[in-house]
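In structure tokens below, several structures.
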Structure P
Amino acid sequence: MTTIRPVILCGGAGARLWPASRDTMPKQFAALLGERSTFQETVLRAGACGFGRPLIVTNQAHRFLAERQLADLSIAADILIEPSRRDSGPAIAAACLALTRSDPDGLALVLASDHVVRDTQAFHHAIAGGVAAAEAGRLVTFGVVPTRPETGYGYVEPGCLIAGAASTVVRFAEKPCVEKAAEYVAAGLLWNSGNFLFRADALLGEYRRFDPETLAALCTALGSSTASGGAVLLGPEYAHATAQSIDYAVMEKTSRAAVVRLSCGWSDVGSWDALWGLGAKDADGNVTNGVVELLGSRGCYVMTNGPLVSLLDLDGVVVVATDDAVLVADRRRSGEVKQLVEQLRCHGRSQADAHSRVHRPWGWYRVLDGGNGFQVKRIVVHPGGRLSLQKHRHRAEHWVVVCGEATVTVDDRREIMRSNEHVHIPLGAVHRLENFGVEPVELVEVQSGSYLGEDDIVRLEDVYNRT
């Protein structure tokens with residue numbers, strides 16, 4: 001029986017859902033539609049059909065987010081780390097190279113980690129319908145049966161049936177204008193979902209035809225890869241691969257493309273308007289998440305992760321409030337948020353890419369306050385998390401444990417600290433905090449000194465191999 005290995009891509013930034021999604025915590029890892037992230041839902045969806053061990057393709061910045069969320073599901077996976085972003089083409093090809101090492105004849109099921117699928121059974125049925133074509137060497141894509149004319153998606157035109165539920169591909173079409181989208185839907189074209197099923201060696205064979213230089217760079221990058229705490233870090237040659245989507249690199253050029261119709265309540269969650277469409281609406285068509293009060297407002301999407309948000313007599317707006325940024329937009333134009341993020345970057349706004357909650361392999365921290373010569377942080381260390389053994393050149397620190405059981409090292413002294421206990425860390429002292437318990441450790445850190453930047457860390461030992 002052919003093994004199907006899910007290849008889950010999760011390296012994107014998700015700028016269209018700013019400010020909830022940013023580069024430091026992109027939308028695939030954020031719980032925007034329930035208790036789990038779309039990354040977690042994708043992993044569970046793939047596992048529900050008994051597929052092989054998943055291969056996660058991500059980058060260094062998001063690697064520990066993926067590992068944490070996999071651990072929350074008690075699911076084991078292989079992880080392939082991109083040293084630089086080169087779009088979906090090189091990411092998928094590198095994953096296929098890795099898969100052929102262990103199973104040359106296996107099938108790769110390539111899944112985006114930021115999509116929503118409402119009907120998992122229909123999704124699995126579509127995958128089963130593509131297996132025969134994929135085994136025969138076809139590169140199968142899944143075309144979603146449109147529910148409306150949509151300008152935000154590319155389209156694919158199916159041809160004649162060839163094997164199982166798979167048809168030939170007549171053509172791929174770029175994202176259309178409104179009039180052209182209506183024509184496409186009337187003519188039976190499908191939304192291009194960006195999910196694929198193929199033999200790994202078949203994809204690599206087409207890459208060899210169309211871009212041999214990129215494939216050579218990827219082979220070298222895999223050959224020079226290094227183990228990194230249970231993951232595989234591709235070598236620096238990866239940067240020589242042409243940054244291109246798999247559609248442009250292969251699918252729009254190959255004669256082997258096939259398409260399977262998919263009708264499963266699919267969405268790529270590409271805008272706040274899409275989230276509004278997926279959400280549970282009140283009698284006035286509003287979708288809310290968080291502490292929200294509405295009066296006389298209709299068709300709005302309102303999300304807050306802290307502050308109370310109130311709307312009065314508004315129609316069709318998006319309001320998203322975080323602790324350091326607020327978005328107010330026309331819901332119908334929320335797909336343009338990515339342009340706003342580019343403007344924020346041009347103006348040097350750190351909020352364009354970074355949340356106030358900064359994630360680290362061991363947990364996260366947030367700066368609560370600061371002034372001349374001091375800074376206050378809230379720090380949470382996950383069970384099993386260990387800060388690096390480190391020292392500072394310019395600052396002293398004071399830790400107060402709020403909850404949990406922390407093992408604290410300061411120079412030659414090591415002790416267990418619990419709630420309402422504290423320790424002073426003098427400037428230059430070698431120190432570390434570890435959580436060997438089963439509950440998170442939370443503490444308040446007060447820094448004082450002439451310089452309080454994050455680069456004032458001299459790491460002497462680090463289990464996460466950071467420098």
Structure Q
Amino acid sequence: MINSRIYEKRRAAVARSLKAAGGGIALLPTAPEVARNRDSDFPYRHDSYFYYLTGFSEPGAWLTIEASGKSTLFCRPKDLEREIWDGIRLGPKAAVTALGVDQAFSVETIDKTMPQLLENQRAVWFPFATHKGLETQVDGWLNQVRAKVRQGAECPGSQHDLCKLLDEMRLVKDKHEIDILRRAGQISAGAHVRAMQTSAAMLRGGFKGGPREYHLEAELLHEFRRHGSEYPAYTSIVAAGANACVLHYRAGDAELKAGDLCLIDAGCELGGYASDITRTFPANGQFTPAQRTLYDIVLAAQYAAVAVTKAGKRFTDPHDAATRVLIDGMLETGLLPKAKHGKVEDVLASGAYRQFYMHRTSHWMGMDVHDCGDYTEPTGKATRQTDALGQDVLRKPSRILQPGMVLTIEPGLYVRPAKGVPKEFWNIGIRIEDDALVTAKGCELLTRGVPVDADEIEALMRG
């Protein structure tokens with residue numbers, strides 16, 4: 001049952017923004033169905049922007065919002081024959097009450113009705129570069145309006161990117177969203193616990209043929225679905241041994257062996273919202289000394305990042321805090337010899353740490369696992385900076401964190417075999433990731449239902 005009031009408030013906020021911008025109409029489609037192969041589609045997933053404003057998950061739908069506050073939905077018509085094969089459709093008649101829109105039409109009438117809605121609007125807003133062919137479709141409707149100018153019709157005089165407006169709305173989560181994100185984090189944490197315990201149990205029990213990465217992936221998927229998650233939020237990473245040094249590795253058939261680490265980066269999607277957790281653990285439940293040394297460095301880096309994740313801080317502060325701890329660890333362990341690389345400040349300046357830590361510490365979280373929203377202050381003044389490649393660029397100041405924002409905190413170390421790198425650390429890849437809700441005084445980690453301390457992980461896996 002859709003709580004239409006949540007979405008009515010969001011549509012009203014869009015209408016107010018349109019009015020403040022001088023008037024106009026916003027339109028957006030949901031995602032299309034995508035063929036997987038002959039007579040088979042990929043599992044359907046709605047467009048996040050569309051769902052944010054409707055709570056409606058059927059394909060083939062469109063929404064318009066006018067500056068006056070009037071909302072119009074286009075959806076698939078009732079069709080008893082197709083419903084036998086594909087499932088029940090809501091239909092335009094029921095949509096008005098169920099979704100709280102002002103009017104609803106069959107999507108089959110959209111080419112006739114949409115130009116009528118666009119007529120005499122000052123501007124049209126739609127998502128740029130998110131739906132292939134959308135610009136052409138909008139142009140076709142606008143051309144129908146232009147064909148009537150001799151009859152007194154006015155065509156929208158400007159076009160604007162609706163994403164910019166919606167991104168700002170989606171960046172700060174409301175209570176409804178936070179409640180879902182918490183639950184998604186709990187489900188995903190339970191799945192990681194199950195995978196850890198399964199790995200240790202299979203190795204203790206002498207599993208025939210050896211446990212494989214896909215065995216743990218199966219445990220994750222089972223736990224997600226068992227608790228009501230619709231799908232994984234992204235393709236699960238289950239990486240045994242050296243595979244953990246491949247950042248976007250996908251679960252394959254590599255064997256999990258005693259003495260190796262396993263890195264799992266996986267999270268479920270629940271009610272349209274994602275979770276994102278990474279844990280790294282010994283496949284048999286016991287860290288080696290070298291693994292424990294690097295693991296504790298990464299964990300200390302995450303704690304340092306968590307400590308500065310609070311309202312008033314900037315988005316880059318967690319990354320900066322984590323990176324300094326990681327660099328200090330690289331110098332102390334000899335991953336970066338002090339005699340060659342100097343002190344922490346020297347390594348920051350040279351960028352030598354990127355051999356072992358080459359990604360950022362955070363990204364926004366929400367309906368999408370890499371959620372929308374600017375990473376810089378929208379009204380900030382751009383200054384000349386040096387980017388990761390040593391090139392001069394103009395950049396605005398990093399975004400100031402506000403209560404209700406959700407971001408990941410995910411430092412890591414990835415040690416590939418290389419000349420001058422201590423061999424005891426070769427092929428060790430470690431990442432620790434949690435989802436953090438920014439609060440006035442700090443942050444709430446939504447995904448700590450799975451242990452992160454090395455001793456606690458070992459205790460869990462012994463159990």
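Per-structure values
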{"item": "Structures P, Q, by distance in nm of label points 7 Å out along Cα→Cβ at positions 129 and 425: label with the highest value", "result": "P"}
{"item": "Winner on mean count of other Cβ atoms within 10 Å over residues 265-272 once structures P, Q are ranked, highest first", "result": "Q"}
{"item": "Entry that produces 25.3, 82 once Rg and Dmax of the Cα atoms in Å is calculated, selected from P, Q", "result": "Q"}
{"item": "Which of P, Q leads on FRET efficiency 1/(1 + (r/R0)^6) of positions 185 and 417 (r between Cβ atoms, R0 = 35 Å, to 0.05), largest value", "result": "Q"}
{"item": "Which of P, Q leads on FRET efficiency 1/(1 + (r/R0)^6) of positions 145 and 193 (r between Cβ atoms, R0 = 25 Å, to 0.05), largest value", "result": "P"}
{"item": "Given 0.90 for FRET efficiency 1/(1 + (r/R0)^6) of positions 113 and 273 (r between Cβ atoms, R0 = 30 Å, to 0.05), calculated: source structure among P, Q", "result": "P"}
{"item": "Which entry (P, Q) yields the derived value 2.4 for distance in nm of label points 7 Å out along Cα→Cβ at positions 17 and 241", "result": "P"}
{"item": "Entry that produces -0.55, -0.81, -0.88, -1.08 once log10 I(q)/I(0) by the Debye sum over Cα atoms at q = 0.11, 0.15, 0.19, 0.26 Å⁻¹, for residues 209-280 alone is calculated, selected from P, Q", "result": "P"}
{"item": "Answer label among P, Q for the case where distance in nm of label points 7 Å out along Cα→Cβ at positions 321 and 345, calculated from the coordinates, equals 2.2", "result": "Q"}
{"item": "Among P, Q, structure where helix-only ellipticity at 222 nm (-39500 (n - 2.57) for each DSSP H run of 4 or more, over all residues; to 500) as derived comes to -11500", "result": "Q"}
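Every read-out reported here was derived from the displayed coordinates using simple, explicitly stated rules and does not represent laboratory data. Just so you know, these numbers come straight off a predicted model, no measurement behind them. Cβ atoms are built from the backbone, for glycine too; each structure is taken alone.
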